[in-house]
1. Looking at structures 1, 2, which one was P(r) over Cα pairs in 5 Å bins from 0, in percent calculated from, given that it came out as 1, 8, 17, 21, 21, 15, 9, 4, 2, 0, 0?
2. Can you say which of 1, 2 returns 2.1 when distance in nm of label points 7 Å out along Cα→Cβ at positions 12 and 132 is computed?
3. Taking distance in nm of label points 7 Å out along Cα→Cβ at positions 60 and 140 from the coordinates of each of 1, 2, which one would give 3.3?
4. Which of the displayed structures (1, 2) returns the greatest value of distance in nm of label points 7 Å out along Cα→Cβ at positions 84 and 116 on calculation?
5. Using the calculated result 1.10 for Rg/Rh (Cα atoms, Kirkwood Rh), for residues 44-107 alone, pick out the matching structure from 1, 2.
6. Kindly point out which one of 1, 2 the value -17500 was derived from, the read-out being helix-only ellipticity at 222 nm (-39500 (n - 2.57) for each DSSP H run of 4 or more, over all residues; to 500).
7. Of the structures labelled 1, 2, which one yields 17.5 when mean count of other Cβ atoms within 10 Å over residues 76-83 is computed from its coordinates?
8. Between structures 1, 2, where is relative contact order in percent (Cα under 8 Å, 6 or more apart) highest?
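Where a number appears in this text, it was derived from the coordinates with a stated rule and is not lab data. These numbers come from a predicted model, not from an experiment. Cβ atoms are built from the backbone, for glycine too; each structure is taken alone.
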Structure 1
Amino acid sequence: MAFRLREAETVTGIDLSGVAIATATARAGDTKRLQFRVMDAENLEFPNESFDLICGSGILHHLNVNRAYAEVARVLRPSGSAIFFEPLGHNPIINLYRRMTPKMRSTDEHPLLVSDLRRANQFFESVDIKYFHLLSLAATPLRNLKVFGTTLKWLDDADAAFFGAIPWLRKFAWISVMALEQPRSSSVSR
């Protein structure tokens, strides 16, 4: 996963929440290159092939992934890239924590499963997924101590080694980063 980015002419942000869009617009000030719109990510109001780069953090796991992938593929230019940072839903310990803290989540939240990740292949020729944070979650109780950074680095390195040596462990990670490229023309409609 390597990208060369050039400076964007414009950056468009969307959110279903008008409050979030108002906050982003206020923070952007008079910057003309930044635009924010209230919009449903499952029904994007942009023309086909509108974007070179699409980024999302914690978005897909609130959506119908088939509709979301189809819309991303539709509005992404053929040479563009889409990058998503998403939680995974296979780890029983993380799932127990989620069940114990329901007020920290929205009702539409469904951390992604391997089957959700695989569906991206229906919409993109190139799907590259990296996995993060399995053993490194053990550093969480140390987050306010000086040893946290060193411990987290060591555990992140151990995660990378384990994920490389034992690929089936990847699905138990907390986070995935997906790079989607080359939208399939059959998935583009409208």
Structure 2
Amino acid sequence: MVLLLKDYYREITDLMVDAKVFDQLELIKQKIIRMNDVGGKLLLAGNGGSAGIVAHAAVDFTKQAGVTALTFNEPGLITAFSNDFGYELWVEKAFEYYSKPEDILICVSVSGESKNLVNAASKASAKGHYVVSFTGKNRDNSLGKIADTNLFVNSKSYNIVEGIHMIWLTSIVDMIIGQSVYEVS
């Protein structure tokens, strides 16, 4: 099969641009603004490529939008918590240690089945936190079912799903700022 870029980018555009998603992004923006107004922070988690996406987004939320945002990507934290609590519980435990009641959890997972993220989202939701997920592959995924808002990309392609997740997350930053062109220094 020959990959035709025109078709590839049309698929991305069709998956990314959706009125329902626009409403979800606006809702998340409003939740983050309210959270920020009461001194809360964003806690973002992902594995692999999604960990890179949340790391980028956390910096932009903090530096550009003035919203305190943290990830759990520190190797010492990951290895210590995985060793002490098990890999499937380390994100849940990190959230437990670092969160305050007004904080929001954002989990990014292409499959929506990463046990460490599903467990963290479940615990955060049970404690009354607003939970956002960015998922793909299968609409009926565990993480999406737990989240208050699930932004779903209907594709099985990891690169397409992760690329759209990155655009959606950083578009929330620009929505909070109110423009897409601004000084970054």
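1. Details: 1: 1, 7, 13, 17, 17, 16, 13, 10, 4, 1, 0; 2: 1, 8, 17, 21, 21, 15, 9, 4, 2, 0, 0.
Only one of 1, 2 returns 1, 8, 17, 21, 21, 15, 9, 4, 2, 0, 0 for P(r) over Cα pairs in 5 Å bins from 0, in percent, namely 2.
2. On the way: 1: 2.7; 2: 2.1.
Here the read-out was taken from 2.
3. Working: 1: 2.2; 2: 3.3.
Derived from 2, not from the others.
4. Numbers: 1: 0.8; 2: 1.5.
Sorting by distance in nm of label points 7 Å out along Cα→Cβ at positions 84 and 116 in descending order puts 2 first.
5. 1
6. Working: 1: -9000; 2: -17500.
Label of the originating structure: 2.
7. Working: 1: 17.5; 2: 14.5.
For mean count of other Cβ atoms within 10 Å over residues 76-83, the value 17.5 is produced by structure 1.
8. On the way: 1: 25; 2: 22.
Going through 1, 2 one by one, relative contact order in percent (Cα under 8 Å, 6 or more apart) peaks for structure 1.
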